[in-house]
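We did not get these values from a lab; they are worked out from the coordinates using the rules stated. Quantities reported herein were computed from a predicted structural model and do not represent experimental measurements. Cβ atoms are built from the backbone, for glycine too; each structure is taken alone.
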Structure P
Amino acid sequence: MKHPIFFLFIFFASVAVVTGDTKTWKLIPTGYLNIERNEDNYGGFSGIDISDDGLELLMITDKSFFFELNLIRDQNQNIKDFAIKRDGRLLSSKGELLDKRNTDSESIVRDSNGVYFISFESNNRVMKHENIDGKAKFLERHQDFKKLGSNSGIEALAIDKYNRLVAIPEKPPKGKNLLPIYRYESDTWSLIKEIEINNDFLVTGAVFISENKLLLLERKFSWTNGFKSRFRLLSLDFFGNNKPKIIFTSNPNQFDNLEGLAIWNDAKGNKRVITVSDDNFHPLQRSEIVEFILKFE
């Protein structure tokens, strides 16, 4: 009897070790805030940046307006209210108000020096702002940018710890089937990866969670099911078309049209992923902030 019991002990101990060593990324919804206001030019939020302490949120709209919010949090650092700190307009490289095809701002990131980078659709480009309310500077375009659709241009920007900018369009440029990922380094854009569009989800945001891991926010819409949001993790370690791993998919209409994406670390060391929805200035949609805790366990 001693030997069977001994082998059973070894077997179950081995299973426990294997299970314990298998970790995975999880995204847990932890906060929701309706930020609707009945004001002109308020809405259509497409990109966000958040302060290191999670208390200040900068949002841009797809009509080239910006809004700075103070976020009010409870003792667990969960969002419970907000106040508008200031608002304004994004400016051109000449310091003038943007107009016509130049207004469709889609994504914003901030580097370690406090410099902002903003992507635009229609006139597909990326602009650099030393100050959010100051005049901009053009970044050189990749040759593919001219082949992007007027409403499917650079939807997502992310920046790594080396201040290298990554840009992802909503759809591939004309003549290509795979979705390209570009990196801006030493004043030059290069194609660093291509991925397939999966199940009709389109990229709307991206953020680095480690040196080579990119968290993608994706959106899908249908007239029967409304909006669905999805998060996938993508490794940038090599060029090959390895499939990003799905870590969260919402239920239909669980959230509105989530587009903006940013990340910060709370007092407990948790990575918090914060998003904002683009209501398209439509009365049946809503502007909302949704926050998640990203865990590896």
Structure Q
Amino acid sequence: MEVKSVGVVGAGQMGNGIAHVLALAGYDVLLTDVSQSALDAAVSLISKNTERQVSREKITAEERDAAMARIKTTLALADLGKTDLVIEAATERETVKQAIFEDLLPHLQPHTILTSNTSSISITRLASRTDRPEKFMGFHFMNPVPVMQLVELIRGIATDEPTYKACLEVVERLGKTAASAEDFPGFIVNRILMPMINEAVYTLYEGVGSVRSIDQSMRLGANHPMGPLELADFIGLDTCLAIMNVLHDGLADTKYRPCPLLTKYVEAGWLGRKTQRGFYDYRGDEPVPTR
């Protein structure tokens, strides 16, 4: 099946990035959110980001204009029923995602493929609540979407081969690389990345190192582009905690227990860059460690 139109659910950090790359690759994109202001902000950000790509000569002004013309927005989730592929990029909460798919089902075309950009929730379980588990996949982009090259494709237990191939073709047309992952908690990237971030938080919690020394050690000692605590702030500490809980609950192994300090930061509402405070305070000219 050839995918020509794509519906994107959620106009936040991930959703607007997904809409951006899809439109540049020539897909007709229909972006939805519960808030008109979120949709307006997303289109404005995509316009700014594509303008930056033009100034850096990554794309031409004509390509930018054509991409922006392909993006339409709607507040009505039902409107996405006419698309060939739906990518859900809403909040990382299973109840929210289930409700979205439930509301979409009556409006879908028979051939429409459903996917979720979830970073850790069971694809098989999400698919089982729909009328098309064989046409359901995990379609996990990395953040920031326009920059990162990898997309994890996760098959649920019922996902059929034509669905996988159709999604693989989309990834290839985006100029990205697909990694096929099995449907187990955290898939590949977060199964490896989140315990490392969690261990960095334990290293801080136990006083082994300061925020600055931990991040410097991994940047300069392991050649990571960002330190693990800086990266956690970028991802969002609430998202990191949610994924650690999925790993801990799903694999029943104490090595995945979330660090109490990570929980404490989330309880304080210090979620990283998006709230201006996390392991660093971003309210001044330079980020300052909070511990």
Exercise. With FRET efficiency 1/(1 + (r/R0)^6) of positions 76 and 268 (r between Cβ atoms, R0 = 35 Å, to 0.05) computed per structure, which member of P, Q shows the largest figure?
Worked result: P
Seminar exercise, completed: Value 18, calculated as relative contact order in percent (Cα under 8 Å, 6 or more apart) from one of P, Q, is from structure P
Problem set entry | When mean count of other Cβ atoms within 10 Å over residues 116-123 is computed for each of P, Q, the largest belongs to | Q
Problem set entry | Answer label among P, Q for the case where Cα extents along the principal axes in Å, for residues 100-235 alone, calculated from the coordinates, equals 43, 38, 28 | P
Problem set entry | Given -14000 for helix-only ellipticity at 222 nm (-39500 (n - 2.57) for each DSSP H run of 4 or more, over all residues; to 500), calculated: source structure among P, Q | Q
Exercise. A value of 0.10 was computed for FRET efficiency 1/(1 + (r/R0)^6) of positions 44 and 252 (r between Cβ atoms, R0 = 30 Å, to 0.05); which of P, Q is the source structure?
Worked result: Q
Problem set entry | Which of P, Q yields 0.90 [FRET efficiency 1/(1 + (r/R0)^6) of positions 36 and 60 (r between Cβ atoms, R0 = 25 Å, to 0.05), calculated] | P
Seminar exercise, completed: Calculated from one of P, Q, mean projected area of the Cα convex hull in nm² reads 15.3, and the structure in question is Q
